[in-house]
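Chemist: In structure tokens below, several structures.
Just so it is clear, none of the values below were taken in a lab; they were calculated from the coordinates. Since the model is a prediction, treat every value here as computed from it, not as a measurement. Cβ atoms are built from the backbone, for glycine too; each structure is taken alone.
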Structure I
């Protein structure tokens, strides 16, 4: 069959210059990062890649490997995205239960429909007359809904007599639009999927295919209309004859497969993307010609597999279309692109794909250090708005933790395989501390605010404490753990999951998953008996540096760190002053409740994350003057939880890090 690619004219608009300034909310001067949880789709001519994230739709020019447009930032939270086969439209479903069809030329919404619930996939029919969605699994029955693409008028709703939908909900139209296929959970095999096929005209189920033993990831009809191919987590591709609905071919035996995605090329060649990995070797993505067995492409995606993190949402993070266009996420920061007509892999930065979990400004305010979930610690240059790794060592791994000492020094802890290392951020690439003797999942690190001590845990409850300056091990403590009820599953056993130093670095607290607490004296190298076992359910170091605030089933007085005893007077002047300040702030309705308050370096201003209000579309951040309690401004720009906020040392910038995968920089000079 002749490959008839449609050529798409370049989109028009004002998206030029610095990409960090595109479509900013009021008051923001830059957006660092382009959003988490990418969902991708190729244009039919292979010129463009649309990437939907938690902040909207990015359109990339694949010739230049750079973004050319950003749409739907007010909507955010893209669940699924696709191009029409004529290349004129982009369809995207959003977490607000809305499906939109956009004009590729300008991003204008042409059609909008309200969805019943969240969807897993969306697709156009090959003649572009219809648009279909499959509602998400486990929370709904297996439903596929179809509309007229041009008008949004409902066409049909296809349901299955099954209690729940499957984990993945692939959908596919036949090329003549006479049939539509999707999946549901198997009625006979636990953890398996069945494939359901309906007739579009009479709207009746015409087939139920049941060979797969696990989840089905993808469905695709052949261009000739004679076959339906399916692939999934069981590592097998089945090809079905649409006239008899009998199995025509089977492709299997590809090793330890995480998932397999078949796709037909326009001339009818069936190829597949195979993700192969185990817990001891490298993870790879390969493209195979299934008929000949020829390997067309392979890439070691994550290097050492102990270091990779894969979301498990195959359909969102790997897209394989027309049997010749592959895009996939790599290391939570890059997107790799391979095409059959250009066998050399191309790669571009989507700039961290995962969400930030903590951040600090450097002492001079020129750099913002950000810890990203499964991405590591990145350093953003405030002037250029460009990022770089905090540790420039290739083998450092992506499991990293960020710390800032009392004197403003930034440090990074990396954990890979059985090795824990402490680094100076942006340093010489030589670790300050390097320790081993634990398993990857069991290591919990802590750096004293003074910067002189470093500690990490082991799987058996041991806590090692190191002197940072000399690099010598000072202490080894043992935090008793509860016996595991399941020896075969180490993750179910007890372990230490939190370590914290006091402000002066003289005390260390360890907390286990079974809610036992131990307090360790760093100078004496021994445990301090705090309370009889079982009375304390939690405690934290007071920000004054002089008390431990204890929690329990009964009222427990604070612990005096200096005198090593419980306080007779339970009042902490530092905490009382802080609460007094917060209580007299003039709070607008959207900032009624304060969370994670942050003071400016001069102490004259306070910023805080505010509680979420269902009537608001954005998470608010409030700013106040401390002395008067006057509310200065509310910033609203993130579509998801704000994890951290920070004020620059010169009080000119406020940075807010969100679960949406971005950091917004706000200009404070207009309000202070």
Structure II
């Protein structure tokens, strides 16, 4: 009698959404063992899906003769590493998101890359003498400890724009490479707009074959090719946006989070709603490597953690350079004072009420106009910041004064220079002659400012100026980020007009002027983080002026209708310490982060009555849980998105989420959005 052939039970996570109340993995039958992390194709209900193998067990007699389905095929063995699976489980647990949805982020689309030349900078290394503070930071970051503790290997590098933070990152990598040539290094940047500059800088020090980019603006084929290079260990320097934390690293030596204060590190519009900074810390623990958060304006939470010694604080002063920008003058090592040619920018806060008194009704103050004239005359560049795209903030019917809104989102439509009105949230567009829903009127008045309106004003004042507009709409063009950085860094444009994407760490030596067109717009949201965001954006923009080596005195012009506002004043002075003290006291009084944690629950549905009923029912269950503070269901700032009505509940608690609260959250039906550590509560 022949022995029955041994079978195996394979536990697999389908790469699709499974309700949180259900098991996140399913069992399948196989004739052979399959290694953990293997990518397979499996039948799930009435369709085929991809899945990741979690483990293999020997088959056993099953009660009731339960028939297990068989795996359809093995796509790729050992596709995910054990460390990736551990990280995926952490993200799923912490952000209360289905494991299959999380794991899908770890599995790139498999496509062939075109034969494209990998472009990096071929510039020769400049002779750079590091400052005392830079050397001290590098020594601490690259110091190896016998027993690994996260706190001892986590750093906050705090220094103003032009203090040489990137030099610290690069030299720390060079030092760590001496200890282990197999180390990989992850540099996370907040915006894909910063990729060309990062490639240029790191390309000076490292071979082009060692550097790869992971961001949404490269092709699927190139992304997969880069992913495979990381998996094989060929890629040593990984530059990427928040999605780079999912890469298949072999052994990390250092993670750098550049511009760590940036809200772009948080994914807020789809599952999993993760924060790359939190995930990077878990990645640091898994690989037992170093992590550095760098910023000129650290987040309130990070600076508070540094004060509490949870992060090691490393401070860099502003660099003083020779005019040619070649050699750093060494500070801290010489005892005698240094004379330098560094020119500090002047900051002006312009009261726009006074502009109206003098009959200037444009969005460009006389002060800003004069500074633009000076910059153009001296072949210098200007950056003009406005926090909205389009021609206006909103439009009102001239007959009944009703605001023209998107029928899908209840959001004010923005007038575009093409003659139509557009929703910046769902891309709904009107015809050239829309009608008012209330009275049927066809005449509308455009109110407020946008990038296109500023462009129109500037062209009327300076018709010969070469202008580039950088906003969400224009950034959708192919290779937009490379083109804009290349054109502006080479001096092919005089004025850059843009939204928040231009406030991030570009180093452009020819920029001698930054104009903030409407600072009040940054403070117009009734949110706990609004003042922090406003301070950071203004300070970051000011940091774009007078990079080391500038030949002309720079200027920052902040236009506002409330020049007495404390946040605007502190940002104009770049007074981070006073700003931090003001905000941290307010946060403590209200138990906002870092003194407490927040979960935002949002229910959405096409039926408004269902939204009201469901949100109230969940609130009545949650309010009985001890150890939390909970808001009643209320309508958020955007009451309707893509046709679905919304209501939200805000929950505050101390550092650890109560077990009972987590259990109830996991029971929520599919209409609920769970956002842990949200960047906004409005």
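Chemist: Kindly point out which one of I, II the value 24.2 was derived from, the read-out being mean count of other Cβ atoms within 10 Å over residues 229-236.
Modeler: Going label by label, the one that fits is I.
Chemist: With relative contact order in percent (Cα under 8 Å, 6 or more apart) as the yardstick, tell me which of I, II scores highest.
Modeler: Working: I: 8; II: 12.
By relative contact order in percent (Cα under 8 Å, 6 or more apart), the leading structure of I, II is II.
Chemist: If helix-only ellipticity at 222 nm (-39500 (n - 2.57) for each DSSP H run of 4 or more, over all residues; to 500) comes out at -8000 when worked out from the coordinates, which of I, II was used?
Modeler: II
Chemist: As an exercise: Cα extents along the principal axes in Å, calculated from one structure in I, II, equals 101, 71, 53. Which structure is it?
Modeler: Working through the options, I get structure II.
Chemist: I, II: which one has Rg/Rh (Cα atoms, Kirkwood Rh), for residues 53-292 alone, as calculated, at 0.96?
Modeler: The read-out comes from structure I.
Chemist: Hey, another quick one. Of the structures labelled I, II, which one yields 0.65 when FRET efficiency 1/(1 + (r/R0)^6) of positions 101 and 501 (r between Cβ atoms, R0 = 30 Å, to 0.05) is computed from its coordinates?
Modeler: Here the read-out was taken from II.
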